[in-house]
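Please treat every number below as a calculation from the coordinates, not as lab data. All values derive from a computational prediction rather than experimental measurement. Cβ atoms are built from the backbone, for glycine too; each structure is taken alone.
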Structure 1
Amino acid sequence: MGSYFSEERSVEAVNERMGEGIDPRLRLVMGKLVEHLHAFAKEVELTEAEWALGIDFLTRTGQICSPERQEFILLSDTLGLSMLVDAINNRRPHGATENTVFGPFHVEGAPLREMGDNICLDGKGESCLFEGTITDLDGTPLEGVELDVWSDNADGYYDVQQPDIQPKWNNRGRFRTGADGRYAFRGIKPVSYPIPDDGPVGKMLAALGRHPNRPGHMHLLVKAEGFHTIVSHSFVEGDAYLADDTVFGVKDSLIASFERIDGDTVWRSRFDIVMARPGETGGTPSQPAVTAADPGVR
């Protein structure tokens, strides 16, 4: 029989109530959640008014969620939890391209395009040539890799955010590498943009003196048989928000160079991609990554 609840033995009182024969992983995760949650409340000596405010904040966060908007994952993003979970579940050896957050705006089935094609369909923005080589850790070019790319338009919106304004598949495309492992396509130089900040998470950021902005980036989803799938971005070198991306997605290795070409009328960005095989991983998480049904709004 478990003990009665007290401030000193609050964790034990709660965790002793768990039944026999429950899933061991569930026991571990929930037990640690209770342990750290109670430790937080004790450390800050949480007041009843603060507790009520927290409950109200979570209630409003849930109420604004919809099939198009997942405010809880936005909360996870802005607290750095999404990036931490991604890092734990995607450890790779030195030299392999690093992961970052997926984002909510990927669309399955983007058109398969020829190398060199232009994915910008609305004619807006500064033209940019994206190119690079996809190799394994030994530097061997990889053939048959699928590279799925997408970015915002010059106004900072993805096509799915403006279905009545932007052409379908604007700034999106899939490419497959040949024997040389090279890729090349034209798009626009991505621009920085704010995450939706009209809800509880936006109010939290404002109260904390934080801005809601993400630096410009090109999304990359890289798939090849026998290799870890890469979910990543190439970030715009020199962007004002690189050092304080509101969802903490930037890594030094993901900042891509941008230079002027064609008489300074076009940008060029080179970003090489290195894939790792499962046996080459630098560490294995104790549990497989869990994919949310609805991605966050980033």
Structure 2
Amino acid sequence: MHKTELEVPLNDNQRITAESMLAYMPGKPQALPSHPPMQDVVVQLFSHPSLVEPILVPAVAEPLLVLVLAGAARVEERSQGGEWEAADVRAGDFFLTNTDQPYEMRWQTQGCDTFEVMHLYLGLSLIDQAARDVLGDQGGSVTFLDISGARDDRVRLLMDQLRSELIDERQPSPLFTHGLAQALAVHLVRNYFDAPSGARRSSALQAYKLRRVIDAMNQHLDSDFSLAHLAQVAELSEYHFSRMFKRATGLSPSQYFIRQRMSRARHLLLETERSIIDVGLEVGYSSPSHFSQVFRREVGVTPSAYRQG
């Protein structure tokens, strides 16, 4: 077991820069090849043994993405004084954190001595640009949902490409790196945008329950939408769950489920050579015409036109 203490004391309301996070994480970070600073992109690599005593993780202005690169662990998180929420993670899973308050973490490796993770911070100017592109007049100050231990093939692919560019290339390309970061920012705004806090009421679904529900949706995109199952995941009646979910996301559960299906379909159409019929089946549409109809309504073009670009 590994036990650590922070090298730097932290005030409850302190916020730090992305580059400063190295001083607050246990253990030694993995060295990265030297290269000029990249605009709007900060990457850090860590190899973590088990951590018994919780650490206080400071708030950072930029959204933080964490990708599990190798190994497996049970990761627990909580707001200060709150209840622990656990997620079992393995290589390919990711976390998305966008908070203005410090929070506590601890973890236990599973079947290995250490697990390896990549931290990625995207610049606020990049996020704002993506928000204007995706949301139009709604763009501006953007916050994201807190995601713990989820799987998203596009997040994994783009982060892997960023890591490869910065580590494997002798002279990483700032242009290529910035392009990957832009693509990732747009994907995050499209799929993990959080409604403005001022527009939500206190009766909105709590963040940890929202994470559970979205994870449950993504695990069953090929199945029929079940409000009863999602309400059970949230431990609420169907009526209260529907109201609280919409207050948290701005969409009804069924609308959000369709959006997640279309996100998965877009990825499969662009990143694989699977037939459009197979893609439709993967996201729950046994009728190709129904899949094409829903896709066109949600995305604006037919699946074949989307694949052709």
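Here distance in nm of label points 7 Å out along Cα→Cβ at positions 67 and 123 was derived from just one of the structures 1, 2, and that gives 3.4; the source is 1. A value of 14 was derived for relative contact order in percent (Cα under 8 Å, 6 or more apart); which structure in 1, 2 was it taken from? Clearly, the read-out refers to 2. Comparing FRET efficiency 1/(1 + (r/R0)^6) of positions 43 and 163 (r between Cβ atoms, R0 = 41 Å, to 0.05) across structures 1, 2, the highest value is found for 2.
If mean projected area of the Cα convex hull in nm² comes out at 19.0 when worked out from the coordinates, which of 1, 2 was used? Clearly, the read-out refers to 1.
Among the shown structures 1, 2, from which was the value -12500 of helix-only ellipticity at 222 nm (-39500 (n - 2.57) for each DSSP H run of 4 or more, over all residues; to 500) calculated?
2
Ranked by mean count of other Cβ atoms within 10 Å over residues 235-242, structures 1, 2 are topped by 1, which has the highest value.
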